[in-house]
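Several structures are given next for inspection.
Nothing in this text is a laboratory measurement; each read-out follows from the coordinates by a stated rule. On a predicted model such as this, the values are computed, not experimentally measured, just so you know.
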Structure 1
Amino acid sequence: MKVILNENIENVGFKNEIVEVKNGHGRNFLIPKGLANLATKSAVKVLEENLRQRAGKDLKVKEAAVKTADALKELAVKVGAKAGENGKIFGSVNTIQIAEAVEKLGHTIDRKYIKIRGEQIKTLGNYEADVRLHRDVDAIIKFEVIEEK
């Protein structure tokens, strides 16, 4: 079944993309929740016209994402966490804390697009996370987990 996605959906595709999905996934999940529409001939024509009109805007958005990615490479992000003996953290560091730390430095990132590399962060130290800023632009955030007092 071919559908047109209304939102970015992980492991499926990006907004305004025509993708092939299994019939059950499309009929029972994507279409009823408003995440996709059936890709009929008329719907595809409307999508193509809309994409043609938005081409200029998308270029500006991509340029902004590239600038943000370049800025993120230079940032020294520090995430505070309460820690006990031997540098063990109470709980773990999550994407919300990383997004808030980056926002304090002047850049807004949606936490949904941050992926922490490796296992859960449960000790103090230096780590990396991948960030998807645009369909074609990815960045890496290097951050340090420090003890919060």
Structure 2
Amino acid sequence: MAKRIQLVLNKDVSKLGRAGDLVEVAPGYARNYLLPQGLAVRTTPGVLKQVERRREAERQRLLELKAQSETIKAALEKAGRLTIAKQVGEKDAIFGTVTDREVAEVIQSATGQEVDRRGVTVPEVHKVGTYRVEIKLHPEVTATVEIEVVPS
């Protein structure tokens, strides 16, 4: 069996890796496709140092994002209960429902923290009352906020 060659990818290659990844491939695949297309370069000590620097920079960036998410979580939990006013019909039933966009707007106005609405998980809200909403700020950081739905 032929020896495998180590390369560093310049661009994302499906089913192989992302840009900057160190991969081992068959010599023919490297010689006939990856290198001529400019999708990868051979590994040298200098290229390996660049790869390490990029990984370290990415790791630092992810740590900063997590720290920012922790501060937003603290601000949300300090804000306490947030209020959303909705039109009410019979038996305290609201017209429509409370959406993730409405929750994100209430959080923005109450705390000044911008929250991505796609990370907001709202339970089924059909009546006036208090509900717990989960907000995913980061893959490792989730905040829980109480939303009170009141008649307008």
Structure 3
Amino acid sequence: MSAAKLLNGGVRQAEVARQVKVSRESVRRWSNQIAKQGMAGLKKAARAGRPPGLSAAELKKLETLLQAGPEKAGFSNGLWTLDRIAQLIRQHFQVKYHSGHVWWILRQKLGWSCQRPVGRARERNEAAIHDWKENTWPALKKKPSKKAASSSS
């Protein structure tokens, strides 16, 4: 907008480029835009870069799908991988992401972090483990022997 004010004030394009610290080509484009549509033509510029593949509503739906678990999504075990999540996004939202970008979405957009699954046997019996810790282990545990009188007198 400061460049547009300078251009409207009669300052040459090269001088505007120097003052605003942009290329002459940018100032030329802005000048042409102002000539065609006025100052309002400059305000219509869209966000730079590639548009996001998933909207905010789709990100919420993705989070819901992820929280439901991999088995519900049709995978054989309860482990989410980046490739599986990319496949889920492709199936539900018709957007193709590289698995490395899926990690960025999880971390930056959803606030998730990497979690390692706890390696526990499916046959694990929590009640038996608790009983062993409370009753059996104290009987097996070595108790410190009572020390004799110190030898340093």
Could you tell me which structure in 1, 2, 3 was used to calculate semi-axes √(5λ) of the Cα gyration tensor in Å, for residues 91-130 alone as 22, 11, 7?
2
One of 1, 2, 3 was used to compute P(r) over Cα pairs in 5 Å bins from 0, in percent, and the answer was 2, 9, 15, 15, 13, 12, 11, 9, 7, 4, 2, 1, 0. Which one was it?
1
